[in-house]
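Below: a set of structures, written as structure tokens.
Throughout, read-outs are computed from the coordinates displayed, never taken from laboratory work. Here the structure is a predicted model, which is why all the values come from computation and not from measurement. Cβ atoms are built from the backbone, for glycine too; each structure is taken alone.
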Structure P
Amino acid sequence: MTGVSASLATGELEHAQQIAAQIGIRHEIVSTEELARAGYVANSPDRCYHCKTELYTKLTELAPSWGVSALLNGANLDDLGDYRPGMRAASEFRVLSPLAECGLNKADVRELARHWHLPCAEKPATPCLSSRIAYGEQVTPERLARIDQAEVFLRSLGLGDLRVRLHAGELARIEVPLDVLPTLTQPELREQIAQQFKALGFRFVTLDLQGFRSGSLNSLLSLSKATIPE
């Protein structure tokens, strides 16, 4: 099952459909409306809680018509060690995490995908586009589309692992692997990127000198102070 909304990056649905077809399994597509939830739009540190609540609510309603008696997610062991408010929603809806329960981490999952020759084995992780927006900055369809178009452009240059983070509405912070940084600072390419980003509506275009870090916005959080609904 794939949940589809403005927060799904370009190409992700098609990739999921490809894998489902290769495995030979049924693939359901569900439209979700997390952008209608105030808690999600506000983009507080518990944003993922509201997103997963929307998803699991929809799935709980649809499951009987699919003949499904249990809901599973793809969380692995590594996910349990990061700040993941969405896991609280999974617990509330009794959604199981078989990969994590079997003790499989991200590397294990990729190794299994290689064994079965699945195209996701080497695919860079692509979390929802809302995860690119700094906490406290509202999530809007326009911002999600802007981020998506910026990342599509960078990938057209041959880049793989990357993130375009949005801060203060108009500032783009580009994260790429450290070994790619020198390439992006070449004058001609640097100017090309800056002009493209400004055309998309970003006023400031920056390159993060620390390189690509998955979940880097979580470093801004004090986990002891993060508020998650009880």
Structure Q
Amino acid sequence: MLDHEQLEALRYFDTPTVCNAIEFFKLRPRTCGFGLPGMVWRGGDSSKAIVGYAVTARVGAIFPETPEQKELKMQLYANARAVEGPSIICIQDTDPHPIGSFWGEVQASIFRSLGSVGTLTAGGVRDIPASDTLGFAFLSTHVLVSHANIHVEAINCPVQICGLEIRPGDLLHADMHGFTVVPGEIADRLAAACEAAAASEEPVIGPCREAIERGERPTIEDLRAWNAKMGAERQKLNF
């Protein structure tokens, strides 16, 4: 598990940069390890990413909650409380079409008090202004008006969110662009790789911005040369 300073270092970078940096380690195909379109940042401070360890659950809202399911919710709280660092609550709504929101001001307040920094939910959220006040990030596929018969169906289990399987304890990085799972074996080196990824783009970004300021249009030969230099910088990287 990363310490506070290491986690904060990762929050400095946006999630696209993190995805770029993970590629340097060649641990997985470039088409894997991140969420597909559908996850939207609904509330909470979107100026910085959230980073934390996954606490997982599946929920439904069609049928009334049973006593056993009520106790499952208490166990979900216990799972969040047990995480030493920040947690991200990962919820999969199992209904054919989400009709009831697990998230509102009450649940956001509870989980924020237990050390959670936000949620990734394949389902709904509501009471969105409360997430801004609490500093609890709402990322979801839906916005819903009712909680209907919302209840917890399973905890501490793999969940499917926007095409990505998330397992309990996975290290997650998420922002307004989406989310990714950070491979544990490279987590402590990822911030340095993010710095290198950002720096490797400067041979293109820098000259282009200078051209914008001068009101000039770079030639195609300029762009070819700058892209070649960026490629050369990336070839030097070895993680």
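For which of the structures P, Q does the calculation of Rg and Dmax of the Cα atoms in Å return 18.3, 57? This value belongs to structure P.
Given a value of 19 for relative contact order in percent (Cα under 8 Å, 6 or more apart), point me to the structure among P, Q it was derived from. Source structure: P. Can you spot which of P, Q the value 12.0 was calculated from, given it is mean count of other Cβ atoms within 10 Å over residues 114-121? Only structure P yields this read-out. Which of P, Q yields 1.5 for distance in nm of label points 7 Å out along Cα→Cβ at positions 154 and 210, as computed? It traces back to P.
Looking at FRET efficiency 1/(1 + (r/R0)^6) of positions 90 and 186 (r between Cβ atoms, R0 = 41 Å, to 0.05) over structures P, Q, structure Q comes out largest. Ranked by distance in nm of label points 7 Å out along Cα→Cβ at positions 26 and 202, structures P, Q are topped by P, which has the highest value. Once FRET efficiency 1/(1 + (r/R0)^6) of positions 66 and 122 (r between Cβ atoms, R0 = 30 Å, to 0.05) is computed for every structure in P, Q, the highest value turns out to be that of Q.
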